[in-house]
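Colleague: The following blocks contain the structures, represented as structure tokens.
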Structure P
């Protein structure tokens, strides 16, 4: 995947694709042994680009909540097909800057995970992850995802300051995460955006709840009576999810 071309990253922002050693991540991030093991899920992590005032003429942000001097794009080549959520969480934790992780698996599917950082309330000078949005592995040639990729091109993002830039990346990635449930990349009128984001949050919570129920339902330790109860709960949760998906479609299509 040629991320530079796909995302129209300006030449001045490019970092030359320098490989970031896993030893640097371990020492810089203070990773636990369990977190270190997650690094085995990828074969190579490279620095793609840095968005900042000097490279992209986008103003930094320094206020009571945020200290954003740059946004970094990293490419991560996965060892095998599968999820990358836990790995993404570790990589986001390591870097103090907002990070755009660009994942690619061996069969060509890709994924995107974006994090926004804020100042820690507990430790002066430290930052914590405020928000993470993730578009799970997808085929970039599918039109619905091509729409998303076009929406996160550099020039399609706000250029006023880095906070607006990252928030837009997060919002648009949250929309992409809903494609599997609604069958399209959701777009709406600007005035309806807060409502759309609230619905997307509800949809994400509903999907998470369904995943928990499915895991419990498939557990070999689950009794027959418990299995019957979970099956009913699962059907109810799926109806709630489908209802939210319908609300999103109605909002986006103005009905």
Structure Q
């Protein structure tokens, strides 16, 4: 038999993590049935499938993180409170009932205008902006009491602190995951176990075997080679598009 599983090592080291995850998803699914018919490669396939599943799970955790969802929720809450405070200040600035309110609103309006864009800032920048805004507002407690804004400002302070705490926690969790094994390490492990599987299959393809085993091995090699070829075509096309865009950008910059 001349069939051989080949040309996958370079491919797996160059495609993106997302493509790598999908490659191993497709490979384990396609050769599950024939691999179970070959005793000589089934243990290696089980190891490979376990590594591919671990990579898939880690990718899914990072893509659909509960912490990320909770972070967005807490950010939305502080955004809403910020907008509410600024809107109330805008209202009292436009419609003061007396000179006392007019002067208090003038001072608060100056602060509101300085931090109006806070909800549009990045997570970390907004946290800093709001911390400064809250401190400035608290310097004018009489004005806050006059317009009934004290409880809102206190709520914003709590929401901003909660967000900051969660953001720091998430950073620590990400660092812990980086130490225990990044997606790159999971990907590398899956690639290595896939390589072992292919080497065993290639070795067995050179051996005299019964017809059932030979047929299963040929099917495995055919399925994997077709997938490797397709992913290679897609990778080369994508690389060509990226190179073309880079060249066009460089040309535009020169012009």
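Colleague: Of the structures labelled P, Q, which one yields 57 when percent of Cα pairs over 23 Å apart is computed from its coordinates?
Modeller: It traces back to P.
Colleague: Using the calculated result 14.9 for mean count of other Cβ atoms within 10 Å over residues 184-191, pick out the matching structure from P, Q.
Modeller: P
Colleague: Also, quick follow-up: Of the structures labelled P, Q, one was used to calculate distance in nm of label points 7 Å out along Cα→Cβ at positions 88 and 208, giving 1.3. Name it.
Modeller: So the calculation was done on P.
Colleague: Out of P, Q, which has the highest value for relative contact order in percent (Cα under 8 Å, 6 or more apart)? Working shown, then result.
Modeller: On the way: P: 14; Q: 39.
Largest one: structure Q.
Colleague: Given a value of -14000 for helix-only ellipticity at 222 nm (-39500 (n - 2.57) for each DSSP H run of 4 or more, over all residues; to 500), point me to the structure among P, Q it was derived from.
Modeller: Values: P: -14000; Q: -29000.
Answer by label: P.
Every number here is computed from the coordinates shown, using simple stated rules; none is lab data. Since the structure is predicted, the reported quantities are computational estimates derived from the model, not experimental observations. Cβ atoms are built from the backbone, for glycine too; each structure is taken alone.
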